[in-house]
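Take a look at the structures below.
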Structure I
Amino acid sequence: MKPAAFVYLRPASLEEALDQLARLGPGAKVIAGGQSLGPMMNMRLAAPAQLIDLNDLTELAYIREAGDWIEIGALTRHYQVAESALVRRFCPLLEQAAPTIGHYAIRQRGTLGGSLAHADPAAQLALVAVTLGARLKLVRAAGHRWVQAADFFQSAMTTVLAPDELVLSVQFPKAAAQEAASFRMFNRRHGDYAIVAVAATVALAGDQVAALRLGVSGVAPMPLSLRELAQTFCGRVPDEPWVAQLAAAARDSISPEDDGRISALYRRELTESLVTNALGRALAKLNH
């Protein structure tokens with residue numbers, strides 16, 4: 001199929017793009033990489049009246065330090081995130097997740113801001129953002145606001161973005177000293193979205209867990225941060241019983257639905273297995 005007719009616009013500045021969004025209303029959609037919106041338009045699942053192409057706004061493609069954060073512009077491509085020395089040094093969870101997105105061609109075109117705004121519940125970057133407690137800078141003609149990733153996603157394909165807003169940048173916290181990360185996912189074929197994905201970071205103080213982050217996707221309409229559960233496992237020695245207990249608790253904390261092809265039980269058991277694997281890999285890095 002081919003998309004329904006639309007008016008194509010290509011603003012030369014951020015101000016022009018925001019003016020177009022404010023003037024045109026909810027019938028207008030923005031596109032950058034187009035790896036999600038393009039197929040949806042071809043299948044007539046999306047039919048914007050106007051399409052605003054942001055690809056000339058090259059100033060929105062950057063990765064830089066911002067104090068205790070790594071700030072990434074919304075038009076930064078997935079491959080740039082995956083290959084960034086700054087991301088590798090300060091945000092290893094993101095560095096591990098980015099190369100798993102789709103296929104090579106998708107990573108060359110897809111953007112950080114586009115992925116988060118699309119809000120697919122199985123998307124890697126959404127899971128990383130929620131797990132790490134990232135924050136998003138949203139901009140409109142009248143000004144900007146900061147939104148925590150946990151508050152940005154409302155449900156599948158649904159966010160708090162207003163029709164006249166854009167994701168401008170995302171800030172991810174820098175990893176702490178003595179902290180290791182692991183991103184694990186299971187899918188049917190290379191390049192597919194994950195059936196279940198798990199993101200974890202572990203920081204030690206001596207032989208005990210000082211800080212722990214744990215997130216899961218593929219089991220709910222949006223990525224889940226198991227923050228409260230993780231807190232109860234801090235202050236303990238991360239031995240094999242600790243890993244097994246935490247993985248079982250993560251399994252029991254989620255309530256996925258049967259979807260006709262994959263049972264809820266399978267997703268819960270897969271969550272337990274991936275949490276075990278992710279924690280084991282993170283702890284192995286700390287023990288080297």
Structure II
Amino acid sequence: MADQPDPAVQRLRLGAALRRLRGARGLTQKQAADAMDWSLSKVIRMENGSVRFSTSDVRALLSEYRIIDEDEVRVLVALAKDSRGPSWQSEFKGLMQPHFWTLLSLEGAATRIRQVSNTLLPGLLQTDDYARGLRALTNTTDDDAERLIKARQRRRQLLHGDRSPRYTVILDEVALRRQVGGPGVLADQLRHLDDLVTADRVEIRVVEFTAGAHAGLRESFAVFDLDQAGDDTQPSNTIVFIDDPVHSTLVRDDTDPNKALITDYIGTFDALADLALPAAASARLVAAELARLTGA
């Protein structure tokens with residue numbers, strides 16, 4: 001998964017690129033739709049990466065946006081072709097809510113992920129047994145729960161591929177101490193975290209109990225910076241995923257209110273980073289908690 005183009009990921013990357021190009025032309029989504037004689041909803045869905053792309057539609061848009069560089073056109077048309085196949089998540093269709101499908105695609109498309117988790121460890125970091133320990137939060141059958149574990153195994157490959165994102169997680173200390181699945185499961189989970197940190201796959205920062213109440217306790221969220229389809233000279237497109245068990249929300253930077261909201265979330269992340277222990281001290285805290293659990 002991590003090294004092969006995933007169609008859902010390619011759709012997000014292409015949508016982000018088309019949104020950037022439209023903005024560079026100074027067009028609103030409605031103006032672009034009117035110019036193409038398309039519905040507004042079609043442009044929105046394309047830019048959100050929620051539909052498969054035809055190469056003819058992409059070429060037509062690039063012409064409207066006055067993109068004549070052959071290399072840029074070739075890259076974007078190739079993305080359109082890659083966007084049309086089934087995603088690896090298709091095997092698990094029916095088990096996941098739509099917002100979770102989008103989350104998996106965001107993880108795959110991101111060059112950088114900044115995440116705040118205030119009660120539990122994020123899915124990308126969970127071991128199988130830790131995930132099984134969360135079964136009490138769901139109403140899934142045993143078979144479906146194991147299928148979801150299999151999906152999580154595929155998801156974790158993201159951290160070991162050539163296109164792995166820069167991944168920073170700010171944890172409230174409670175996430176290191178809550179014995180999901182029991183002390184043995186938590187010990188194995190902390191060993192896994194230590195391995196990931198040692199291999200430089202993730203940077204973990206811990207907000208200690210002594211910090212008191214802080215903004216990260218309001219909600220868990222993740223900030224995804226998507227690449228620009230091979231154009232390293234352009235700023236990343238940023239999307240925020242607000243993690244709620246019932247009503248998870250995506251915030252895209254395509255409207256002024258959303259841009260302000262994304263800025264607020266990035267500000268919250270930065271403030272928590274200032275409050276949290278440095279990465280080295282956080283790693284020592286993980287090791288100390290592991291030692292406490294195992295008596296080592």
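Here distance in nm of label points 7 Å out along Cα→Cβ at positions 21 and 165 was calculated and came to 0.9; which of the structures I, II was it taken from?
I
For which of the structures I, II does the calculation of Cα Rg over 2.2 N^0.38 Å return 1.02?
I
So relative contact order in percent (Cα under 8 Å, 6 or more apart), computed for just one structure, reads 15; which one of I, II is that?
Only one of I, II returns 15 for relative contact order in percent (Cα under 8 Å, 6 or more apart), namely I.
Consider the structures I, II: one of them gives -15500 for helix-only ellipticity at 222 nm (-39500 (n - 2.57) for each DSSP H run of 4 or more, over all residues; to 500) as calculated from the coordinates. Say which.
Computing helix-only ellipticity at 222 nm (-39500 (n - 2.57) for each DSSP H run of 4 or more, over all residues; to 500) on every structure in I, II gives -15500 only for II.
Of the structures labelled I, II, one was used to calculate FRET efficiency 1/(1 + (r/R0)^6) of positions 69 and 117 (r between Cβ atoms, R0 = 30 Å, to 0.05), giving 0.15. Name it.
Label of the originating structure: II.
I, II: which one has distance in nm of label points 7 Å out along Cα→Cβ at positions 29 and 133, as calculated, at 4.1?
II
Computed from the coordinates by the stated procedures, all read-outs in this text should not be read as laboratory data. Keep in mind that what you see is a predicted model, and the values were worked out from it rather than measured. Cβ atoms are built from the backbone, for glycine too; each structure is taken alone.
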